[in-house]
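Multiple structures are listed underneath, in structure tokens.
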Structure 1
Amino acid sequence: MTALPKVVADLLDEWELKTGGEPMPAQAAVVVPVRMADRTAAVLKVSPQHPHVEHEALALQHWHGRGAVRLLKADPHRRATLLERLAPSSLDSLPGLDACDAVAELYGRLHVPAPPQLTLLSAITAGWATQLASARGLPMPPRLVAEAASLARDLARDEATDGVLVHSDLHAGNVLEDNDGDWRAISPKPLSGDPHFELAPMLWHRADVRAPGFRADLRDRFFALVDGAGLDEDRAKAWVVVRVLARINAGVAADPAPDRDWVTSLLSVAKAIRD
């Protein structure tokens, strides 16, 4: 068994858990398959100290297994959660449009009134507006940057930007199958936000700009999400543009010479949806 961080070992002891194999693949977090004292199969997840995951347990508790993995136990101070164990198969195993249909259905279950403790999307969006307006030398068309900054300002001032519990990182790889064959979301980065904000990850996840018909396929997926969830097309487009440009800007801030293919892929998503 791979050596585990001390916090994981402590939680295994405190929660009377037995490991059931090697840690599972996860971005940043440590995820260990375990069995509870009553032999129930579960996973122990310990996430890094990061604002994006600060309220993960709260969101899962709020959903109570409706469209999301069920929370069995939590220690928010240590960013630790004990979760029901789902099948390893994700929505990535389905064709793109089928995955979009499944996620559009999940939106209907996940988008409920947000608990008051969550970060407001309007505050985040106001920050993006300021950052984009002052950005210089970004590897993208200045007019598109200005458009995204303007859209972000408008969305930040809109009352409809807050109030709904949104996952904010809901893509096909973050949706797993349960024992009944239903799809459940995992790894939320919850916000008090706007359902239209959710679409971008489903579009940029595994986007292949070199694939034949990329643009038409992306637009088909966008409309499958919009129509399936009953969303407003123009508002959803605005959020895709804002999220893509904000993501590139953040990437450039972290690395002044970002991967060119990564930037091209994201820009292609925004342009395909915007036009």
Structure 2
Amino acid sequence: MSNLSLALAEDFLSNVKLPPQPEVLLFIQNELSKEEPDIACISENIVKDGALFSSILRLINSPFFGMRSEIKSIPHAISLIGLENLTTNIACIKFRNQMNESGNVSMPRYWDNATDVAELCSYLAKELGIASPAETYALGLFKDAGIPILAQKYEDYKGILSQQNKTELKNHTDLEDQYFNTNHCIVGYLMTKKWGMNKALREACLYHHDVEYMINEEFRGDEESRKLILISKIASYVANDKRDENHYEWLKIKDFILYYLGLSEPDFFELSENMRDFLSERDSI
């Protein structure tokens, strides 16, 4: 995507309502920029938001994190997962809360799918050891953030999106671009930028349907961003392979992903089965 097309999209989206950056997130990011963040002050601000505090403890104490003992305080959580990871998880929680009431996209189904993809992203990051599990988890949730935002603005967005997902196109977002002069990748990028998320995550949101960006042999972008995208592609494929009839984009990038990650076909088959087992075990708890 050219800088010009992104600039035009930003101008067009000036009247699209993006979720405001949560004050608690802004406060923590400001503390992170300091040489010595004030953990006590951060904890106090989180505890003030009772719903956020409960959500953080519930998430960190879930089987997904695999903690050996129950975490009961924010300082304890920070000591175990780190302040940056905690900040990323807060962004995920706040985003979900803000977007639960949205237009024409079925939000329960949206979140079920996003959660599956996010947890598989984190699982893959741990298995492959090439990216931050918290960062990949965040991409799983944020990469399609533009979908519920655009669904709030356009009544026919869901229908166009459904048609787009069933059609083999040169670029995955062609129908969105044609009907709305923008797409969910651009909106997701602008939202994560507004929320102060890091560059790799923002660019991964922007380019996660850009096949040329992913497979370009003369790649000059952010390598961390590309790693995040490739992990998310495997996660999305496994999470949706029973639901989707078509995998046009996956077929274009599969060989490159396996090459890039050093996986053989048997390796990939075993990894995919392990990921499905992971979801099954999670759902049985």
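Of structures 1, 2, the largest value of distance in nm of label points 7 Å out along Cα→Cβ at positions 62 and 94 belongs to 1. A value of -14000 for helix-only ellipticity at 222 nm (-39500 (n - 2.57) for each DSSP H run of 4 or more, over all residues; to 500), calculated from one of 1, 2, originates in structure 1. Can you spot which of 1, 2 the value -0.26, -0.65, -1.24, -1.40 was calculated from, given it is log10 I(q)/I(0) by the Debye sum over Cα atoms at q = 0.07, 0.11, 0.15, 0.16 Å⁻¹? Source structure for this number: 2. The value 15.5 for mean count of other Cβ atoms within 10 Å over residues 110-117 was derived from one model only; which of 1, 2 is it? Label of the source structure: 1. Tell me which structure, out of 1, 2, gives -0.44, -0.84, -1.13 once log10 I(q)/I(0) by the Debye sum over Cα atoms at q = 0.14, 0.21, 0.31 Å⁻¹, for residues 78-125 alone is calculated. For log10 I(q)/I(0) by the Debye sum over Cα atoms at q = 0.14, 0.21, 0.31 Å⁻¹, for residues 78-125 alone, the value -0.44, -0.84, -1.13 is produced by structure 2.
Here, each number is a calculation from the coordinates, and none is a lab measurement. Everything quoted here is computed from the prediction, not taken from an experiment. Cβ atoms are built from the backbone, for glycine too; each structure is taken alone.
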